[in-house]
Every structure is written in C-alpha cells, then in structure tokens.
Structure I
Amino acid sequence: MTEVVELRAADFVGARLQKAGTWAVDFFTPWCAPCKALQQVFAELSDTSDSSVHFAALDISTCPGPAEVFDVASVPTIVIFVDGVEQRRLFGAKSARQLTSAIDRVAGGSPPE
C-alpha cells in the first residue's frame, strides 16, 4: 500500500521520478470537477496497488513549470512514467479499471493504444 504523493517542481528535476518503477502522475487544478473525481481513483488505486507503482499529483495552478515542460494543455492529464521516462498520456477523468489497464500495458511493455 502506498499513498498519493504531492509533487513539486523539484521532483521533476530531482531523483523522485527517476527512481525505478512506474509512476502515474495526475496534473490537476483544485477547481476542476473531473480532477476531483480522478483524485478519488488515485487514492483507491494507491491503497490497492503493489509498491512498484507510485501515484502522484501535481497542482498546476501553484506549480506550472512541469506542466509547461510536459506540454500539459488540459486537466486532468495523467502521464505514466517508467524509470523516469514518459510512456503514456491519458486525458480526462478515468475509472480505476481504465487507469489500471493503461498502467499494466505500460509496465508490461505493450505499445501505446
């Protein structure tokens, strides 16, 4: 069991996202209704996923730098990283099943859809 990590800009240039494993990062704003729904999904999945998958969230209204670097134009945007490298990008609120499927495909080495 892990918890959803709140990211800052330094986490994108530092070691946090470079560590081994899979990271699902939610780029969000606090006033976005679909973002709030996705936060619940992230919390649920962080409680049930194994320790090789990490869930994180970045509020782009207070920390816009990484959103600009990763060309995030809408929220919520979910970026899945493996060993620090972006592997997949999802847009809009997703169900737990949809997000788990996307993470499994990336972690298993399947090509993006």
Structure II
Amino acid sequence: MVISMGEFANVLYEKAFKIWGADAQIQMAVEEAGELIVSLAKLQRASNGATVDDVLDELVDNEIMNEQMRLIFDYTVNGQSQFVKRKAEKLNRLAARLDSFRDKEEKK
C-alpha cells in the first residue's frame, strides 16, 4: 500500500507526540521559528554566510513543526476545521487589501 507524503508525515508526527509529548514539540516549534528569524535576518544583512538554502532548510523545519502545531491546536466546529476557516478569512482579508491598494494606484 502506498501512502501520501501527508499521511506519512502525520504518522511521524503522531510517533513524535507519543515519544516526546506535545509540550516538547511546542517548544521545538518555538526554537525552529527562532532559527528561521535568524536565517532571514542574516540573509538580508548578507553576513555570516547565510544563504537561500539556509532559509529553505529553516522553512522546511518550520513547515514540519507548523503541521504538528495544527494537529495539536486545530479543532472543528460544525465539522469545519477552525484552522481552515481562519486561513480563508485571512486570505480574503489580504485579497481585499490588495484590491484596495490596486484601486488607489489606479486613481493616481
């Protein structure tokens, strides 16, 4: 049986929760977020040898941790994931801001 990358990842995340616990994974997410911040800052300063590959590695680490955080914190209301709901709301808000910006630019 072949499983998808998402299914494979979820199996690994569940194992991580069983071995280390949710609290340890939350702490790891905090650490990975900090490492991403540092790699982005170093890349912008073009110092300390930070590269785009360093940023990509940190983005991957953060995505893995974010997926775990979603498993810990997401919940459903009336069958709807609150993560998905909130993400849609924020994307719609961004779309509205971009439309407003475009409209202002066109009036100039």
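Nothing in this text is a laboratory measurement; each read-out follows from the coordinates by a stated rule. None of these values were measured; they are calculated from a predicted model. Cβ atoms are built from the backbone, for glycine too; each structure is taken alone.
Quick notes on this one:
- Source structure (of I, II) for helix-only ellipticity at 222 nm (-39500 (n - 2.57) for each DSSP H run of 4 or more, over all residues; to 500), computed value -9500: I
- Top of I, II by FRET efficiency 1/(1 + (r/R0)^6) of positions 39 and 95 (r between Cβ atoms, R0 = 25 Å, to 0.05), largest first: I
- At a computed 1.5 (distance in nm of label points 7 Å out along Cα→Cβ at positions 7 and 55), which of I, II: I
- Which entry (I, II) yields the derived value -0.81, -0.91 for log10 I(q)/I(0) by the Debye sum over Cα atoms at q = 0.21, 0.23 Å⁻¹, for residues 31-78 alone: I
- Highest-scoring label, criterion being relative contact order in percent (Cα under 8 Å, 6 or more apart), among I, II: I
- If you line up I, II by mean projected area of the Cα convex hull in nm², the top spot, with the largest value, goes to II.
- Identity of the structure behind 1.4 (criterion: distance in nm of label points 7 Å out along Cα→Cβ at positions 23 and 87, calculated), options I, II: I
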